[in-house]
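Multiple structures follow.
Read-outs throughout are calculated quantities, based only on the coordinates presented, and are distinct from any laboratory measurement. The shown structure was predicted, so the numbers you read here are calculated from the model rather than taken from an experiment. Cβ atoms are built from the backbone, for glycine too; each structure is taken alone.
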Structure 1
Amino acid sequence: MNPRVGNQSQLSGHERSGVHAIPSRDALQFRDCYLTFIPKGGREVPAVAGLTLSVGDGEFVAIVGPSGCGKSTALRLVTGLLVPDRGEVTVLGTSPDQARRKRLGGVVFQDPALLPWRTVRENVGLPLEVAGVSHSNRSEPVDRAISQVGLSGFEDSLPDQLSGGMRQRCALARCLTSEPRFILMDEPFSAVDELTRDRLNIELLNVWARTRAAILFVTHSIEEAVFLADRVVVVSRRPTHVVSEFPIPLVRPRPLSLKRDTETFNIVSRIRLALEEASR
């Protein structure tokens, strides 16, 4: 049985009018991708085997899987930092290299990687500066991105003057300056406390609602994945491949109270069971 179709009927419950429609056009595609690492003087390590996955234009997809299974490797295939041995990755109909050159996407990592001697405004504007955009032409997109993530008033602050959550918001703003068509997020909120994570989840959904960028979000938290995503993808232990997919038919916009909802709990429980099976 196709897990995506099967779980759709199991998980339905809210009125469909309140659910974000899954778009038909794909922003990101993995087509039967294989990748093997060959350490110096070591044995081959299969990392990805038969990975097939798509993310629609404007869709929010979350990936969960066992620790060390290669979720981050999948993101590196999208950036072009890694190239599959077999199969194909396409980004908005073009290659990852072309997408990077056109600045079609952005990446947010677990570590915000802010330059400590630069202010919030200077960190956020760094990608445009590197791309050769003049200072006068950077100001408007930088200020807009800072406002989008709720950091207005902190433009001249240094990273060590910010909380962990604010530093992650700064990293997200840096990603938004180029108005990306897709955003890759690699466990961006795993280092903050639960209450801060809740606030960042809401802020991310607000940003996504405004930008409609496609998002591929890697997390270890099933609860976070269900709260954020249109669809949750469960991947296997190495070598990585898709085990099952769960459409999330929860109403949008999603209030924090939805995390305590019975339907949310039931969805989380089903995905947890699939993840346990994938970890064996």
Structure 2
Amino acid sequence: MPELPEVEVTRLGLLPHIVDQTIEKVNIYQHQLRWPVPSVIAELSGQTVRNVRRRGKYLLIDVASGSIMVHLGMSGHLQWTSVAAPRRKHDHIEVYFANQSSCLRYHDPRRFGSWLWLPKSNSSHPLLQHLAPEPLTPAFNATYLEKALANRKKSIKLCLMDNQLVVGVGNIYANEVLFACGIHPEKPAGLITPTACVKLVHHIKLILEQAIEQGGTTLKDFAQANGKPGYFKQDLHVYGRQDEPCSLCSRPLSFKKLGQRATVFCQDCQH
């Protein structure tokens, strides 16, 4: 599933191509994504893209009358491609721009992603209202995290994946952060010390920034806006490496499921 780094990489890839460009037409070939695609999105001809923002794992494409709110789901990606390139299976939405030889295509084999509409008259969308602070901002700091985790019995890994505590970390990066911090993924969040909170905040910011620099992590479906994969997979220490030797102690990495999500860790190095 695309997490914060993959969504931010997509945003950065689209900015130079679509901001200040006028929408010519929007073709919706598949209206049934995670939720039905609002008809207003097909009626944006003549509106100019003012900005492309990100909130958590949502992209917001701003025009005069509101924002297209895109979530990539499990397998979605947005690609800036030639209008002459054949439309592929699972290319569900196309956005054409005036005087452009390229277009924006939304590709999503599993259709768990979404295209929603946020009118300008609405200050926020219900899906955005309860999101936690952005991890790459000053608001996400050790003081905040210590308070957020206090007295929680849930495992620290599941807390790091909770978008009401911190947005966008997701499964891949939660595994990597906990390994970098030497924290066992099943440790109750309420037992995380203030010193450990400092380490967690540091490594969350560091690992997410490194992933963004490398174009995100491509395991199967994700591609950047230019069609290239993300290369952070080469720097994963634990995720997807169960039974391989730990990079620190050489003991085979352990695997289990927490909250139905794959969890890989070192029994010796994480406590």
Structure 3
Amino acid sequence: MGAKYLFYSVTCFAVVNASVKELSHLHFSQVVFFRALISLVLCTWGIRQKGISFLGNNRRLLIGRGVAGTIALSLFFYVLQTLPLATAVTLQYLSPIFTVFWAHFLFREKASLAQWLFFCGGFLGVYLIQGYDPRVDMTTALIGVVSAMASGLAYTFVRRLKSTDDELVIIFYFPMITLPVMFPLMAKHWIPPNLWEAGLLLAIGIATQGGQIFLTRAYGLRKAADIGLVNYMGVLYAVAMGWFLFGEPLGLIASLGILLILASITGGQFWVKRMERKRLSA
């Protein structure tokens, strides 16, 4: 069930990624603001329909999830607009590694030596992408890594919150924090959108809301390190969209870097499954 929800989520986020890339001429804060505004409207309607509290129960973790989500999305949208689409998305896919990292250090979930080696393999892939693709500079690549790190923290909070709070309340804390943070920056860089751009902004908000709901359900149903290979379909979407929609073919070394990142994350997941099977059969 978790893999099915994750597939829906990946498809929604592929639409978001391509739309953000198409809006590269708008400042990232404007795109983030409208994405959060639409999320706020949809969450408010959903929470009122359910008749539950907007504030939730575990407010400390809810605020932490909102702050981490704001940092992650803002940086990710900036990276999407700056780097080739496939590279930006692949850097974001480091977040499951950071989810294991945060789960270990914040909540003492065990991670094996093999998982840490796969963690290092992922960063070797980042080095290959940054060092051998002239379109990728070190600063923007590091911003992408920080975005993935913040996403991993947000997903770790989501897994903990699933047992105490409704999924709409968990998502609601993102726009509640994002809107006041992004408004001054958006106002400074405001560009009035035309009809096409407004449609893309609306699509970003709706698709992200669907993606967040499916993602929240997926992470609530499965362990952090055991989400499934279907998650990495997003990279295939990004490679295809980047190539055919934005004219961004990948070089050989950058492609190897992307494959190394995916192999490291996949290897980590298979290792977790193997250890769990051994534990259950013992």
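Thinking only about distance in nm of label points 7 Å out along Cα→Cβ at positions 106 and 178, which of 1, 2, 3 has the largest value?
2
Given a value of 18.3, 63 for Rg and Dmax of the Cα atoms in Å, point me to the structure among 1, 2, 3 it was derived from. Before the final figure, lay out each step's value.
Details: 1: 18.8, 57; 2: 19.7, 60; 3: 18.3, 63.
Comparing all candidates, it corresponds to 3.
In terms of relative contact order in percent (Cα under 8 Å, 6 or more apart), which of structures 1, 2, 3 is highest? Don't jump to the answer; show the numbers that get you there.
On the way: 1: 29; 2: 19; 3: 40.
Between 1, 2, 3, the highest calculated value is found for 3.
One of 1, 2, 3 was used to calculate FRET efficiency 1/(1 + (r/R0)^6) of positions 82 and 202 (r between Cβ atoms, R0 = 35 Å, to 0.05), giving 0.25; which?
Answer for the origin of the read-out: 2.
From 1, 2, 3, which structure was helix-only ellipticity at 222 nm (-39500 (n - 2.57) for each DSSP H run of 4 or more, over all residues; to 500) = -7000 calculated on?
Numbers: 1: -11000; 2: -7000; 3: -27500.
The read-out was computed on structure 2.
For FRET efficiency 1/(1 + (r/R0)^6) of positions 114 and 146 (r between Cβ atoms, R0 = 30 Å, to 0.05), which of the structures 1, 2, 3 scores highest?
Comparing 1, 2, 3 by FRET efficiency 1/(1 + (r/R0)^6) of positions 114 and 146 (r between Cβ atoms, R0 = 30 Å, to 0.05), the maximum is at 1.
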